Structure P
């Protein structure tokens with residue numbers, strides 16, 4: 001049976017923002033504003049939805065491995081290589097755009 005590919009993304013979340021958006025990708029960490037409060041998992045759900053769309057994968061392929069209640073989280077992405085995820089994350093925020 002083939003091994004499952006799982007890339008990892010470190011995300012620093014700022015909940016309760018005016019809108020959900022990627023701010024920057026710096027030192028291996030994606031900084032994101034989330035337009036949901038950190039109550040009853042709503043910010044985590046919004047983060048998973050945002051990353052799902054940005055990476056072009058279904059929400060079920062994303063999992064918060066660490067940091068469920070922290071601002072810094074480690075998200076695993078099934079089915080994509082680390083290089084693919086890094087390239088997609090880097091393209092989320094274009095300076096000046």
Structure Q
């Protein structure tokens with residue numbers, strides 16, 4: 001069953017942060033199926049991330065790479081990364 005990593009960050013400069021995200025220094029997205037980034041409409045430096053993986057084990061391994069790398073130490077205001085699985089989807 002697929003799983004995702006989610007996180008919320010408040011960055012100082014979205015463009016500078018995005019360049020760092022694109023580098024993927026921890027190699028956490030090597031096995032990712034894809035990802036989605038959201039920006040706050042009231043605060044464009046508030047970022048929400050979802051990275052999708054084929055399994056819970058792959059998502060946990062990626063989360064562990066992010067945590068071990070220390071990249072989040074540069075972002076004092078963050079929650080996650082948290083490994084999640086979809087509980088429900090509804091569209092209209």
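Assuming 2.8 is distance in nm of label points 7 Å out along Cα→Cβ at positions 25 and 41 as calculated from a single structure, say which of P, Q it is.
Values: P: 2.8; Q: 3.4.
The value was obtained from structure P.
If we compute distance in nm of label points 7 Å out along Cα→Cβ at positions 9 and 81 for structures P, Q, which one ends up with the highest value?
On the way: P: 1.8; Q: 1.1.
Largest calculated value belongs to P.
Among P, Q, considering only relative contact order in percent (Cα under 8 Å, 6 or more apart), which has the greatest calculated value? Walk me through the numbers before you get to the answer.
Details: P: 34; Q: 45.
Going through P, Q one by one, relative contact order in percent (Cα under 8 Å, 6 or more apart) peaks for structure Q.
When distance in nm of label points 7 Å out along Cα→Cβ at positions 17 and 33 is calculated, the result is 0.6; to which of the structures P, Q does this value belong? Display every interim value, and only then the final one.
Details: P: 0.6; Q: 2.6.
Only one of P, Q returns 0.6 for distance in nm of label points 7 Å out along Cα→Cβ at positions 17 and 33, namely P.
Throughout, read-outs are computed from the coordinates displayed, never taken from laboratory work. This structure is a prediction, so every number in the text was calculated from the model and none was measured. Cβ atoms are built from the backbone, for glycine too; each structure is taken alone.
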